[in-house]
Every structure is written in C-alpha cells, then in structure tokens.
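*Asks:* Have a look at these structures, which come just after this line.
Every read-out reported here was derived from the displayed coordinates using simple, explicitly stated rules and does not represent laboratory data. Owing to the predicted nature of the structure, the values given are computational and were not obtained by experimental measurement. Cβ atoms are built from the backbone, for glycine too; each structure is taken alone.
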Structure I
Amino acid sequence: MHVVGDVKCYHCGHISGQVEGSRTDRLVLHAFKPRPGYQGEVPGPGHRLRCERCQGPVYLEDLHPAPPQPEPIMLPAKKRARSTRSKAA
C-alpha cells in the first residue's frame with residue numbers, strides 16, 4: 001500500500017514537507033516532497049530527515065493512503081505526411 005505522511009519536528013512542531021512510501025511490515029520511504037518555500041537542504045537517499053527550521057528530530061504524522069495516481073492517456077501516434085518531391089529524370 002502506498003502511503004503519505006507529514007514530516008513534523010519533535011522540538012518546534014514545524015512541518016518540513018511530506019514523505020511517500022510503501023507500507024508492508026515496515027515503512028519503506030521512497031520520496032521526500034518539501035513544503036512550498038522550503039529553505040533547507042533536500043535530503044537524498046540514505047540521508048537522515050531533520051527539521052528544516054531547527055535541525056531537530058522529526059516524526060511522521062497523519063500517515064494515510066496516497067490518492068491513486070491518474071493513469072496516463074495514450075494518444076494515437078500521428079502519421080507522417082508523405083513527401084511530394086519529384087524524382088529526377
């Protein structure tokens with residue numbers, strides 16, 4: 001199951017953004033989405049999530065199932081126009 005939750009600071013209560021992940025036996029994080037106006041360094045894979053404001057420890061709040069992603073719409077390929085060049089004699 002794909003889930004989304006807020007990244008909230010234990011010390012100051014600031015919400016730095018959201019994380020997405022898969023919920024099985026343990027939560028496996030896939031992506032961090034910073035809040036609009038995020039000023040800190042965006043953590044990469046393997047980095048620890050810390051509070052953007054005070055660098056304090058964070059926890060996940062309001063963990064809920066992610067909304068379903070819309071399926072991509074496949075449009076038919078355009079046909080190429082044939083060239084009307086005349087052949088040289």
Structure II
Amino acid sequence: MTTEVNVQYEALRQRAIKRLKKRHDFHGHLLVYALINTFIVIIWAVTNNQGFFWPVFPIVGWGIGVVMNAWDVYRDDELDEARIREEIERLKK
C-alpha cells in the first residue's frame with residue numbers, strides 16, 4: 001500500500017513540476033513580448049509617429065501566439081471521472 005501511495009505521489013509531483021515549469025516559461029514569454037513590443041513602439045514613435053502605426057502587425061501577430069501559449073498553460077485539461085461520464089452520455093445520444 002505504501003508503494004502505491006508513493007507512486008501516486010510521484011506521479012502527482014511530476015505533473016505539478018510540469019505545470020509549474022509551463023507557467024514559469026509563459027511568464028518569461030509574456031515579459032519578452034512586452035519588452036520587445038514596447039521597444040518597437042518606441043522606435044516607431046521616435047522615427048515617425050505621425051505615420052501608419054506599423055507596430056500593430058508584430059503586436060497582433062505575436063499576441064496571438066501569447067494567447068495560445070496562455071491557453072495551453074492555464075486551461076483545465078484534467079480528465080476526471082465526472083467529465084468522462086458526461087462525454088459517454090453525450091455519445092450515447
């Protein structure tokens with residue numbers, strides 16, 4: 001029994017480590033996104049702030065990637081017995 005508890009604990013520990021690493025990596029990605037895009041906007045403002053706001057392209061393009069990264073990190077993808085039963089009932093219909 002103790003071995004089974006240790007195995008379950010180790011599995012949960014590995015999942016927790018993986019999730020924490022994903023969150024840590026996401027926060028780094030978000031910081032780089034903010035810094036680089038701020039720098040791009042400053043370049044635009046210093047060189048030609050009356051012209052077309054071209055930084056919108058990297059901001060939106062990269063922003064889509066940041067949103068997808070956040071979705072991957074913070075979504076609830078755990079499969080519990082209740083969700084499995086709901087899906088089985090849905091498939092029966």
Structure III
Amino acid sequence: MADYFARVELHGARWPDDYAVLHQQLLQHNFTSCVLGTQGNSRLPTGFYHSTNRVDDINVVVNAVRACADATGFKSEVIVIRDTGWSAYLNSKC
C-alpha cells in the first residue's frame with residue numbers, strides 16, 4: 001500500500017465553489033485536503049489532496065483522480081505523486 005499527494009487544477013474554476021464537486025468526488029476515493037503533520041491536522045493549499053493506504057499502482061490512482069476532475073465539467077490538469085516522505089509549512093488548521 002502507498003500514500004499519495006494529488007494536485008488538481010480546474011481551468012476557469014472559482015475557489016471554493018467550483019471545487020466542491022471535485023472535493024466530494026475525491027472524498028469517495030479517500031483523498032482529503034487535510035494532512036496530519038508535526039503541528040496536527042493542517043489544510044493543504046488549494047487543489048492539493050492526500051490519500052493514505054492506496055494501491056501501489058500509481059496509474060490506477062492518477063486515473064481515479066482524473067475521473068474526479070472530469071466529473072466537474074472543467075478542463076483540468078492532474079499530477080499524482082507517491083508519498084515517500086514530506087515536509088511543509090502549513091498555517092491553516094482543518
């Protein structure tokens with residue numbers, strides 16, 4: 001099992017209203033915009049999501065995230081990164 005970060009850009013979308021469908025779709029795939037870090041649960045920047053304990057096949061994950069983005073009706077770009085360790089400064093709590 002692996003953990004992943006996903007970044008989704010919805011072209012022409014307004015935050016937060018136009019991202020609501022994306023957020024709900026990604027929740028069904030266990031992606032959340034919050035991450036547990038050294039300072040507790042923190043909100044990731046706009047359009048960033050995290051998921052834990054997923055299949056090891058990154059192509060399966062990127063296709064799932066892409067399908068979620070497509071469900072919004074906006075043109076999009078998606079990047080998925082396998083989480084092998086991370087560090088961040090995040091100042092918004094979940």
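*Asks:* Out of I, II, III, which one gives 47, 18, 11 for semi-axes √(5λ) of the Cα gyration tensor in Å as computed from the coordinates? The partial results should precede the final answer.
*Replies:* Values: I: 47, 18, 11; II: 44, 21, 5; III: 20, 17, 10.
Structure I accounts for this read-out.
*Asks:* Also: Have a look at I, II, III and say which one yields 2.2 for distance in nm of label points 7 Å out along Cα→Cβ at positions 3 and 35, as calculated.
*Replies:* Details: I: 2.2; II: 4.9; III: 0.9.
Derived from I, not from the others.
*Asks:* Now for a separate question. Out of I, II, III, which one gives -6500 for helix-only ellipticity at 222 nm (-39500 (n - 2.57) for each DSSP H run of 4 or more, over all residues; to 500) as computed from the coordinates? Don't skip to the answer; put the middle values down first.
*Replies:* Working: I: 0; II: -30000; III: -6500.
It traces back to III.
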